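Multiple structures are listed underneath, in structure tokens.
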Structure P
């Protein structure tokens, strides 16, 4: 049994923090803190070559500063027709300071260069958890679907307006938060993490 009272979410991305807190809201005895709420004002550089490496870099940096249990995640969109791009570079596909819109436009442009209007794709999330009991665990979530070249919907963030998950005819950006949180890649990874955490704190 481990007495975990708070966990820091190692992110400054307000959309991601909101989504994570929404999915994790069943952990009633654990306080979830964003970096800002924990008074940590740094951006960890994502220099890894894989989602696992980037999640580890963020988790280890924040854990070394605070000594408080941390979860960090990294996510990527892997498009079949683009040989897995943008992949680990999803958040900066159109450049270091690219907006969500910039990245979507770049993705549309790359598909159109190949005369494509859609491609099979998958979103992946890897969560890294660290605590003071030497736990270092990884949890992966994947959702398969396809990318289209028309942005549909105004919810969500990132590539959500372009991604239609398998079995649906709507993009992530056309789903309610509740609908998305039942099937998203991040939700899949978080579910695995929460199952682990429940056993840890029993």
Structure Q
């Protein structure tokens, strides 16, 4: 006897966005996942976690150092970075007045987001159930836009989850009392038989 997990499901609703004032933080407003190159020959992963940073070489990477794809490289002598809603990455180079385009972010959508396999650290990989990724620029038909200086919050409704937890705890306590009462009744019956 015991319990086991019957199924696990992922809520694919998007969380609210929170301003961070960090120029490398990106949120996707709408559908889509950032593409992340896993190390070695492990292929591509996908995430909505846009808390990016620069590697020592100036590449846009995740906090674990995985490169954002397509690769974006920021030169050393940059005084400002602007990423617009369409995912275009512009930099202000020291001593120049014009912004310079250094890359274009692309995001991926899936026919069945629920079919993505979580591999940890907010990363997912495609599966047969998710279908092949559709890749395009942010803002294209069916794709969300990028918001610079924002991150997506968790989509968990804490109040609802705490309420469910309290309900589960009460049900557990009631079941425990039923078992205790049943044991006491069996003990009493056994004593009466003796």
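Can you tell which of P, Q yields -7000 when helix-only ellipticity at 222 nm (-39500 (n - 2.57) for each DSSP H run of 4 or more, over all residues; to 500) is derived from it?
Structure of origin is Q.
Using the calculated result 17.0, 56 for Rg and Dmax of the Cα atoms in Å, pick out the matching structure from P, Q.
P
For which of the structures P, Q does the calculation of FRET efficiency 1/(1 + (r/R0)^6) of positions 39 and 111 (r between Cβ atoms, R0 = 41 Å, to 0.05) return 0.45?
Derived from P, not from the others.
Between P, Q, which one scores greatest on relative contact order in percent (Cα under 8 Å, 6 or more apart)?
Q
Throughout, read-outs are computed from the coordinates displayed, never taken from laboratory work. Predicted, not measured: the structure shown is a model, and the values here were computed from it. Cβ atoms are built from the backbone, for glycine too; each structure is taken alone.
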